[in-house]
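So, here's a batch of structures to check.
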Structure P
Amino acid sequence: MIRPIASLFFYARFLNSFSTRGYRRAQANWEMLSPDFSNQTWLVSGATGGIGRYTALAANRHGARVIALGRNPDALATLKKEAASPRRLLPVEVDLSSIKAVARLASKPAISSRLVDVLVNNVGVLLNQHEVTDEGFERSFATNILGPYVLTETLRSAQRLAASGLIINVSSGGMYGTPLVGEEMNCTDPNRFDGMAAYARHKRAMVVLTRYWNTRWQGSPSVQVMHPGWVDTAGVQSALPWFRRTLKALLRNAEQGADTILWLAQQRPDPPIDGGIWLDRQCQPEHEFSFTKRARISEQALIDYLQQAAEVALSRGH
C-alpha cells in the first residue's frame, strides 16, 4: 500500500514540470534552435530508439558525423538509411551491458579515427524482470551506470575525447526519489530486485558522476547532466504500461525529450558550480526532497565501487 501512495505523490509533485505541460510552458520563452555541428564527431549510446535515435538523427541533420551505438543490427541499418547524410552516420553494434565490449569500443575504427567532440551517454533500461549478465552484474546496473562509466573513462584514457569537447549524461527525473547508494545499485538477488528503484539509483549516480568528472577534469572535457522529462518511449511502453496508460496524453515525444541535449551541445553553458541537472534548458536542483540528500555512500566511494566492478569484469577470462 505504501508504494502506490508514494508513487502517486511523486507523480503529482512533478506532473506540471516533467510532462508536456512543463515543456510547452518553458518553450514559450525559447529562441528557435538552429545549431551547426559541422566538423564535429558525436558518439551516441542507445541510438536506435527514443531520445537517442532522435538525438543521433538531429545531430547528423545539423552536420555532425555521428557514431551510433546499439545492439540491434537491423535497427542500426534502419537508422543509417533514415539519416539526412547516411555517409556521416556510422553504426557500431555493441551490447552496452557487456563491460568488456564497452571497454573495446575506443579501438573501433569508427571511434579511433577521429576525436569525439560530443559524447551522449543516453542508453538506459528499466527492467521489470531480474537479469544477470555473463559478467555477473544485474543487467540494468551494467547498462545504465557501469557501462557509461567505463565507456567515458576508457575514451578519455585513450585520448579519444576532444579536450574542448562535451559529455552529456542523460539521467531521469526518477533520480529525485532516491539518495545515492552503493552496492544496492547492483542487485543480484532476484528476490530483492525492484526495477524502478534500481533505475532511479543508477540515474542518481549519474548526477554524482557528472560532478566528479567536472571536478577531476576541470573542463577538459566539460560534463553536463540532463533529464528529458516524461517521454513516451518504447522503454516506457514496455516497462511502465500502467504509467503510460494513465498519462499518455501528457507524455513528451522524443523530440521534446532530446531538446536540452541539442541545446547544451549548441550553447555550451558552464557546468553549474554547485551541481544541478538540466531540464528544458534550465538548471534545476539535484534534490527536491530532504531524504535524498542523505547519501549512503560518499562520492569517492561511488567511484571506487564502479572502478572495482569494472576491474572485476575486465579481469575475468584472462
Structure Q
Amino acid sequence: MKDNERDVEIREVGLRDGLQMVRTILTSAQKLEWCARLVDAGVTDIEVTSFVPPKVVPQFADAVEVAAGALAIEGLHAAALVPNLKGAQRAFDVGLNKVHYVLSASNEHNLKNVRRSTAESVEDFVRIAGARDELGRHIVLGAGVATAFGCTIAGKVEESIVLGLVETLIEAGAREITIADTVGYANPAQVYALMRQVLTLAGPVPVACHFHDTRGLGLANVMAALDAGVRAFDASLGGLGGCPFAPNATGNINTEDTVFMLEAQGLSTGIDIDRLLAIRETIAAWLPGEPFTGAIARAGLPKTFVHPEAIAA
C-alpha cells in the first residue's frame, strides 16, 4: 500500500525512543532486522537511530552504520533524531533525507535534557536549517516541541509558548512539526484544543503527535488529536521508551494497540498487526527484563476484527 492511500500514518520510534533507555545494547544487524521486518509489516516511516554522542547514549554508537543500512532497505523512509548541529551534520553526511530535531516548550526541561535554554535550542535549529539549505538537497527537517502539554519539572506549560515555538520553527525552516506529550500530562480535551490551533498555524506544513501512555490516556489522546485533524502519530513497538525526567513513567503509546484502535474504526494504516506481534516477540527476546506493554499482545485480536483493506477488497 502506498503511503498516500493510508488514512493515518504511524511512525515507529521504538528503535530510537524505545532503545535509548534500555540496558541491553543491540547489534547493528539486530536493529536493521527490526527495520526490515517492520517494513514487511507495512511500517514504512521509522526513526532508526539518534546522532547523540556515544558516551551519552552508548546504544547509538552505531548510528552511522544503522542509518546507512536503513537507507538500503527498499520501501523504508528512514529518519534520525539529532540533538544539535554536529549531530545534524552527521545525519546529513550519511545521506538521510529526513532528520528530526526536538526542543522543549518547558525551559526547565530543556535545561535538564540538553543543558541549554529553549531559546538556545531555537538558535541551534536555525543553524541546522541553514546547513540543510546549503547542501541544496531535499531533506525534510522536522521540529518537535516536547513537554507541550505539561512538564514534571515546571508544571503547567502555556499554549501560547507552544504556539509561539511552532511559528518560530516553521519560519526558521521546519518542514514538519511534531507536538509531544513527553511526560504523559495531556488529556483529550487539552489535546483537541491545542492541536486545532497548531494545525491552523501550521497551514500546509505536516503536523504529527507524539504521546506517552504514562497515565493511561495515550490512545484517548490519539483520538482527540485525530478529531482535531492530525493524521500522523509516533508509536513504539511494545510501548518501549519514555522520558528520564518522568519518574515511574511508562513509555510511548503502543504501536500494536494504536494500529488496532485505528483499523477497528475503519481507518487504514497499511500495517499488519499479526506481523507486528511476531516482531514484538523477537524484540522481547532480545531485550530480557525490559517492560513491554500492550492489550492486543495480551488478549489477541477479536474475532470480529477485519482490516479496512480486506473490507475494500
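Taken together, the values in this text are just the output of simple stated rules run on the coordinates, not laboratory data. Please read these numbers as outputs of a predicted model, since none were measured by experiment. Cβ atoms are built from the backbone, for glycine too; each structure is taken alone.
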Quick one: volume of the Cα convex hull per residue in Å³ came out at 132 when computed from one of P, Q, so which one is it?
P
Please state which of the structures P, Q yields 3.3 when distance in nm of label points 7 Å out along Cα→Cβ at positions 87 and 167 is computed from it.
P
Once Cα Rg over 2.2 N^0.38 Å, for residues 7-94 alone is calculated for every structure in P, Q, which label goes with the largest value?
P
Distance in nm of label points 7 Å out along Cα→Cβ at positions 207 and 239 was computed and gave 2.8; which structure, P, Q, did it come from?
Q
Comparison of P, Q - label where distance in nm of label points 7 Å out along Cα→Cβ at positions 119 and 271 is highest:
Q
A value of 2.9 was computed for distance in nm of label points 7 Å out along Cα→Cβ at positions 71 and 255; which of P, Q is the source structure?
P
